[in-house]
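**Q** Below are structures written as structure tokens.
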Structure 1
Amino acid sequence: MAVKPVVMALSRAGEATARQVAQALGVALHGREGRVENADAFFPDALEHARSLFAAGVPIVGVCASGILIRAVAPLLADKRAEPPVVSVSDDGAVVVPLLGGHRGANRLARRIAEALGGAAAVTTAGDVALGVALDEPPEGWVLANPENAKAAMMSLLQGGGVRLSGDEAAQAGWLAGLPEGEAVEIVCTANPMPASPMKLLYHPQRFVLGVGCARGCPPEELEALVRGALNTAQVAPGALKAVATLDLKADEPAVLELAARLGVPLRLFSAQELEAETGRLETPSEVVFAEVGCHGVAEGAALAAAGPQAGLRLAKRKSANATCALAETPVPIAELRGRARGRLAIVGIGPGQAAWRTPEASRLIAEAEELVGYGLYIDLLGPLAAGKARRDFPLGGEEARCRYALEEAGKGRNVALVCSGDAGIYAMGALVFELLDRAPDAGGVSKAARRLEVISAPGVSALQAAAARAGAPLGHDFCAISLSDLLTPREDIVKRVQAAAEGDFVIAFYNPVSKRRRSLLAEARDILLRHRPPETPVLLASSLGRAGESLRYRRLDALSVGEVDMLTVVIVGSSQSRLAALGEGPRMYTPRGYAKKMKAKGGGS
């Protein structure tokens, strides 16, 4: 499992068991507020918390009744191949039930928990019960080349058929030894490429690492053609590869990234010093390569470094005009990868703060991150999702230091999430991250390593969206957003934008309307707008959206007072067409799109 499980304790009765499970797995314990005494994090609502974790792809171990977890995640069930494991444990630890994801780690997790507690794992998947093995879940180091055929093969075995085990790697596949013998299903264990069929399952031991190197800008198709030819010459199936490895200077090389993606294996990176340590094992060391990058071989060196000290070269360096590749082989399947991954920075917008307004993608990226970086309040708003994670808090005003730190840490090969409120690309850190990446190093840019990392932006619910949804539909027609902070934007530019928006009759969302020292711009904006739209134009003051103390207040434009606006308030000023209607649920602010005029023109209204 890529993401560590979370153990949930819902009651005092199961708290001791939950703590024992968390300690055995080395993961965080989340407890129900008011019912659990000691935990790494607390949650107020069990159903909402379990649902939030599940949506983020976090495996769940709940010490509670199975029905609670089922009710929590049921609305989210869609694709069993993508859903995280869910396991329930009785309060006394006697029974452990894998509810979801049995063949995606839940069965293994249940057995591990049962062993730690001295209880029983109630595994119910047919293959595990009848045969003691799941054909679609081989152990670490093995890959099923045709998983789409596993179901038919398993059904045949469950109906009394037997297995004929063959292939030059069959002796290493001890996990298949207990299957009944027969001719109904053929299981072939080999690293060689060969065709499969519905009743012929093909398992590859991942005993190989592909090392590659290439010139900057190498065409992806050239590198892939070289690699495919090398694998064909070596008679090694792509499924027998554990990883693609290369020099860390190639971390952002499109041809290398595309190759790893097409082969479906991770990319592992090594420094020139690490590759130079493999010089004694190279078959084709090169002084030319050493002069260029600081090691005597990239393809061979990377393959050997990733495969480990017991490995040798199955295929020495092969090259094309712009690329090289080599293949290293180990005597047994590779269980753990060496080297480091390509760094990743996820710029995450978490919305106004409440979990219900946070997108599943944002929650998943936060769950996957090794470290969270951001303004401390924003990280705190994540609640239990941030529990147990390394975090680096920065104060307001430390925005550049915050982004620079996140980039440099990700540049070391780490998975970092830069946490922003609202949407990360709207008055948040997204633009600053890309600005730092775009700056030259001698102009305050970031390191070369940081410039080679993967950057992902996850959208969030912005303050203007949240405010508009709470109010009704004030953004129903053309609108704009203007920040009234003159810390980074000249005051005269802000005034010009307000004037232009006023003349254009836009609905306007004012961000950063005031601060402790900056009070006059909002009043000036109000006065400009009053010259272009009626005094009764509705204004929404929305504060602390989605958090405790949320407040929505409506004012006329001519009655807008700077004194009742603070830094946590978004001000939405309607256009000349905006309306504040007294409806059954309370006042609703909306801006007509023009449908009434359209209907009248068609003769549908009077």
Structure 2
Amino acid sequence: MTSSRRNGTQRTARSQGGSRRPRSSGGAARLRIPQARIGEPATRHRLLIALVMVAVLALSGRLIWVQGLDASARAEEAIAQRTVTRTIPALRGEITDRNGVVLASSVQRYDLWVNQMQVVDYRKGSKTAKTTGVEAAAEKLAPVLGWSVSKTEKALTGDAGFSYLRKNVEPEVRDAVMSLRIPGIGSDPVADRIYPAGSVAGNIIGFVGADGTALAGTELSFDEELSGTDGKTTYERGAQGQIIPTGKQETTPAVDGSDVVLTIDRDLQWKSQQIVAGAVEKWGAEGGSAVVYNARTGEVLALAEYPSYDPNDPGAADEEDRGNRSISNVFEPGSTGKLFTMAAAIEEGTVTPETEYEIPYEMYFEGERIKDSHSHPDQRLTLAGVLKESSNVGTVQASETLTPQVRYDYLKAFGLGERTGVELPGESAGVVHPPEDWTGRTRYTTAFGQGYSVNALQMVSAVGTFANDGVRVQPSLIAGTRQADGTIRPLGEPESTRVVSSETAETMREMMDNAVDDETSSAAVTGYAVAGKTGTAQVSDGTYTASFIGVAPADDPEIVVGVFVFGLNSFISGSRAAAPAYSELTTFALQNQGIAPTGKPGIQLENEW
């Protein structure tokens, strides 16, 4: 019993524990657990499988995202990376004279480019070619470009996907290059600006930079109308730069700019520049300007400068010669300013051409000494005689019949001290100070054209008031833009301002006619009666400006011509430095514009009493 019970107990213990617990040396039982080792093959195998499964899951998830959830975005990104957009430049519109003679034009040119990686395929599949690739391409291309074979081969060799081969080539050269069908060689259209008349009207036309940016003159003032709108072409490009035939291709054509038509006449402009240059060189002056103006329409028929420049190469001229002195150079008008003083007094009814004056060489007005340009005995002159003799003393006596405020108002009405609004950049308004600033001598010198400043175009426009029955018309250099059907769209009607009455304007023309002797004056024009006035004034730097402004024919005037010579080193009167040039230019202008003589002789008024 004891044995069986013991055996049973032993079996039960085995069945529950599975084995007899080991005993420690101390007699207490401890559980011994086996330790896994990283270096064991089984452990490494299980770890590797786990890592592979993680990687597979990550890649699978990414693949599902790219191929399923984000496929369209990835496709668009790929297309964007291989899509190229090139600009198709618009041709600038032409600038022409009033008769359609082209003065500025854009011609089609091309920039040749090369994908060097594709040139190696030239004649690659040919069984008869002795040379292929870059060597063969260079042999064919060199004579077309006018290069040596070695230079051409160097330009074609490399791994550049895009580089310019030669810029600004003529269409014939581009066509010859493209006919060779060399892989990797292409062309982009560009435009080159040329000025066929060279320096003629350069100061009016202006110029553009190497990148086509308008920088001066009409090119700048009417850049929006001339420049047009660039187009573009978009296509998909392969790894080596080739166009993918089945890829996306879109082209938006360029819209060329509009033509701008000037009011000037090219031949008259050329002659004006030649005459001004002759006067400047003859008298050793710094520069000169000439203006030919239609007083009835406000059209500027010529606006000449010397020195000038060729817009084909503006960098060859000094910067100061690339502007327009006729509107930017301001000066005291001198004796031509006497016209506005007398017109104001006549209009206000305080004087007439027959008003009598005693004229000493010098005279004091409230302590201020006023003298004439040359010494003379006392004279007894009418107002007409005062203008003919160009007396400062007599003009001040006439001006004293008006208040300074009235004289100031008339100067402003004639457009002095205000920009003419002509369509060119860089115009200076000049300065006519308000009457409260006419202190001391200024009150009197403003009567004979000193103490305020003007530009040449202002003066010609102001004198044109007398030629247009007392109405001053805003001068303009732009006739309009040419439309597709060839018609010209005007920019609008020029502003007109009545300054004096028709009767006063006629009186002033008669006095100006009386001031120019059609037989002996250096300003005379054979076959025509001329009405005009000289001007000479000293500049603050010690030099002198001489001028002559006149209208013709005097009895039925259409054009006003002004010649201005700047920077004379000594006193040289307008009758010497400017009047002869006026005579020559007016003679040409009348013939150029087809204005026939009226047959009426000049008017002679009573100059003395």
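Just so you know, all these numbers are worked out from the coordinates, no wet-lab data involved. Everything numeric in this text was worked out from a predicted model, so none of it was measured. Cβ atoms are built from the backbone, for glycine too; each structure is taken alone.
**Q** Of structures 1, 2, which gives 52, 34, 23 when semi-axes √(5λ) of the Cα gyration tensor in Å is computed from the coordinates?
**A** Values: 1: 52, 34, 23; 2: 91, 35, 21.
The value was obtained from structure 1.
**Q** So relative contact order in percent (Cα under 8 Å, 6 or more apart), computed for just one structure, reads 8; which one of 1, 2 is that?
**A** Only one of 1, 2 returns 8 for relative contact order in percent (Cα under 8 Å, 6 or more apart), namely 1.
**Q** When you work out FRET efficiency 1/(1 + (r/R0)^6) of positions 54 and 470 (r between Cβ atoms, R0 = 35 Å, to 0.05) for each of the structures 1, 2, which one comes out largest? Write out the running numbers ahead of the final one.
**A** Working: 1: 0.85; 2: 0.00.
Evaluating FRET efficiency 1/(1 + (r/R0)^6) of positions 54 and 470 (r between Cβ atoms, R0 = 35 Å, to 0.05) on every structure, the highest lands on 1.
**Q** Moving on. Taking distance in nm of label points 7 Å out along Cα→Cβ at positions 150 and 206 as the quantity of interest, name the structure among 1, 2 where it is greatest. Intermediate results must be reported in sequence, preceding the final value.
**A** On the way: 1: 1.4; 2: 4.8.
Going through 1, 2 one by one, distance in nm of label points 7 Å out along Cα→Cβ at positions 150 and 206 peaks for structure 2.
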